[in-house]
Structures are given as C-alpha cells and as structure tokens.
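Pasting the structures here.
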Structure P
Amino acid sequence: MARRFHDRIEAGRLLAEKLSHYANRRDVVVLGMPRGGVPVASEVAKSLRVPLDAFIVRKLGVPGHEELAMGAIASGGIRILNCAVIRSTCISEEVLDAVTEREQNELSRREIVYRGERAAPMVREKTIILVDDGIATGSTMLAAVAALKQQNPERIVVAAPTAPVESCDELQRAVDEVIVISRPDPFCSVGQSYEVFGQTSDQEVQQLLRDNWRQAQRA
C-alpha cells in the first residue's frame, strides 16, 4: 500500500504508532541513520519514550563505480567487506585501505559533530530499532544491520516510512522484524513518498540528538 507523508516529522509519528509495542522498555534503543533518518527516529524515540542515538554507516564504494559497494564501515569501529566484489573487481589491499581511510575520516567527522564526547551507543543485548526516512535498494540498511550484528544485540528491528516490497522482503530475512508503512509499486524514490523532503543538515541532527539526551537526563 502506498501513501505520502507531509514531512519526516509526520512520518516518524506514524511510524511510532506501528512500534507502540516497544514503548517504555528499558532494553530498547532507537538508532537513526544520518542524516535524514534522524528526524524520523527522533519522533519515534519521543513517542516510545526510549533513548535515541545515531548509527553512522559509510559505504566503501569501488573507485570509479562508487555505487558498487565493496564493504561498509559503521559506528563502533566496525568494518565489513564484500569479498566477492573485491575479488571480481581486483581491488588491491592498498586501494581498499585508501577508500576505508577516506570514509573513516568522514564517519569520524560526523561522530564528533553529532555526538561530541559521548561514547557510541551500546547495543549488546539490546533491542535495536534502526530507523531511516526511507529505503530504496536496501544496501545501506543491510550494511548497518551486518555491522550491528557484530555487536550482539538481542533483537534488530528495521523501521522506515517507505520502501519497495523487494527490499522489505530481503531485509525480513536479515532481521527480526521489519516495519514499513508505505510500499509503493512501482517504487521510484524515497522522496516521492514525501510532500516536503529537504536535506537534513548536520546541525539539525546534532540538535535533535542533544534534545533527546537532555530529555532523557531529566527523566
């Protein structure tokens, strides 16, 4: 079923309704995928009254064909590699390390901007709700899931306002639960599911995380 959302805030509130069975649970953490997933995740975390953090993933693209992922890095010092792609494209260890270093620099920059001195979120033995503003091919979300699994969470839930049916099916095989409101067919782009779909800035992500952390401290 397909529908359009006014903006990420409305989408997050509607998504939270689908996740209400996770409300007020001490073992639940909501992780937003920067940048656009964080405003959605913020609304989910507020509605469920659970902690919010960011989970940063950077794809390691094959040089000259960056859309082809030979791996990914993620928050918490995680690196996963697609050995089949590396072999088929004859990527040397030197090239792989150079791409990893470049993406690690950007990941580290975002970690500092978003989190400051705060440590990366602890996910071990937690129920993790991984949120984005939409899923297209699912490759970035699958990389995030693979990275999370290395940290031994109890349960992984993928949640997004919109995604194609095929990506939902693939993710369902990788995680414990997939929550998606709108599944357009045909699926053209994430932005087509929104009336307002502007770019989210680093400053917006930073502010949303800080607001949630302050609220959690007061609670």
Structure Q
Amino acid sequence: MAKVVIFGSSDIAEVVHFYLTRDSDHEIVAFTVDGAYITADTFQGLPIVPYEKLEEYYPPDRYQLFIAISYQKVNQLRKNKYLNAKERGYKCISYVSSQAFYHDTPVGENTFIIERNLIQPFVSIGSNCILLGPNYIGHHSVVHDHCFITADVSIGGGVTIGESTFIGLNATIRNSILIGKENIIGAGSIIISDTEDRAVYAPGGTPKFEVPSNLIRI
C-alpha cells in the first residue's frame, strides 16, 4: 500500500479517485495541479496543492503519484507530466481492476486499467497508459508507453501499438499489424494494415436521415 497524490482535478482524476478508493489498498491523501489552475482548496474532500511545490507537502520518499491526465495533444500532456514526476524522484502507482481479466500481464508504472478489460496471455502493457473498457487485447500484443484506449476496442493477436497512440470507441485492429507512434484511431475505425507514425483515421459519423422522426413508422 502507498500513500498517493493524484495529479489532476478533471473528470479523469475523479474517475481514478473513485476506483483507487474502492478497489485498491492505496490511501489517497491529496490532489495536485499546476498552481495557475488551482481554483479551490479541496477536491473530492482532499487538499489540492500546487504541483510546483509538491515536494514541500508530499516528498517523494514518503508519497507516490498517479498522473490522471486524459489524451490531450495525443497524450503528450500526460507523457510530459509523467516524465517530469520521474525526474523529480517520484514513483507512480498503477491500478488494474480486480474485475479485469488478465494473466499476470506485465504492466508499467502509472497505468490504469478498469473492469472488463480482457487481456489474453503473453501481452505486455507499458507505462503511463489508460485503458477504459470493456476492451479486448489479443495474445502476444504489445501496448507501448503513454497510450489511451477508450472502450469496446478490439485488438487482434500479435499487434504492436506505438507509443502515445489514442484508440477511440469501437475501433477494431486486425491481428499481426503495427500501429505507428502517436496515431489517432478514431471511433469506429477498422485498421487492417500497418500504419505510419502520426497517422489519423476517422471514418466519420452516420449521416442524418432527411425525414424527421415524427414521420417515421417504428
């Protein structure tokens, strides 16, 4: 068990706090954000302290961190803050839900995996990743550092996901392919071949039907 400070005060930080307080042995003691973004003294009933002065309140020899930042700027904000925390001597916890299905999957630091993620054998997941869910990750796949996988994503066996990639709702990735670094795989995408670094896939939304709903017989 660790005493943990959560970086962030957004929705994702609230979600992290929810899971850690209900499904882990860690003790959440405070939140921290950059000083310019502090608008209140507390969040979720706990103190918020300026990140620039974090060592004064919660030194790294006694406290650990979780960086709860979403996928802004293709995960670069979370990546930069995570690397900064490491430079300052902090260890970062990881969380894997007790209701996730996995087989001693190697998981790096500052990775967050919620319930109903089905992770087959021989998968590895890097540091600073967020996996919402449910998702399916096939055997012998690799998810590199700083990735964000939303929900209802299907990843075939033997897939490599390059670092800092975002994968949107209901995306499907065929087996035995390589996804480049910093990809944006939009909601509903179907990827059947290797992708280049910084590639963007966005199939678009369903077009609106021209007849109004009150004239439709259902």
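Given 15.7, 46 as the derived value for Rg and Dmax of the Cα atoms in Å, for residues 31-142 alone, which of the supplied structures P, Q does it correspond to?
Q
Given a value of 1.03 for Rg/Rh (Cα atoms, Kirkwood Rh), point me to the structure among P, Q it was derived from.
For Rg/Rh (Cα atoms, Kirkwood Rh), the value 1.03 is produced by structure Q.
As an exercise: FRET efficiency 1/(1 + (r/R0)^6) of positions 95 and 159 (r between Cβ atoms, R0 = 35 Å, to 0.05), calculated from one structure in P, Q, equals 0.50. Which structure is it?
Of the options listed, only P reproduces it.
Taking -3500 as the value of helix-only ellipticity at 222 nm (-39500 (n - 2.57) for each DSSP H run of 4 or more, over all residues; to 500) derived from one of the structures shown (P, Q), identify that structure.
Answer by label: Q.
Assuming 0.30 is FRET efficiency 1/(1 + (r/R0)^6) of positions 39 and 111 (r between Cβ atoms, R0 = 25 Å, to 0.05) as calculated from a single structure, say which of P, Q it is.
Q
Between structures P, Q, where is relative contact order in percent (Cα under 8 Å, 6 or more apart) highest?
Largest calculated value belongs to P.
Assign the value 0.40, calculated as FRET efficiency 1/(1 + (r/R0)^6) of positions 87 and 151 (r between Cβ atoms, R0 = 25 Å, to 0.05), to the correct structure from P, Q.
P
For which of the structures P, Q does the calculation of distance in nm of label points 7 Å out along Cα→Cβ at positions 55 and 207 return 6.0?
Q
Which one of P, Q has FRET efficiency 1/(1 + (r/R0)^6) of positions 119 and 199 (r between Cβ atoms, R0 = 25 Å, to 0.05), as calculated from the coordinates, equal to 0.55?
Structure Q accounts for this read-out.
Read the figures in this text as sums done on the coordinates, not as results from a lab. All of these numbers come straight from a predicted model, not from anything done at the bench. Cβ atoms are built from the backbone, for glycine too; each structure is taken alone.
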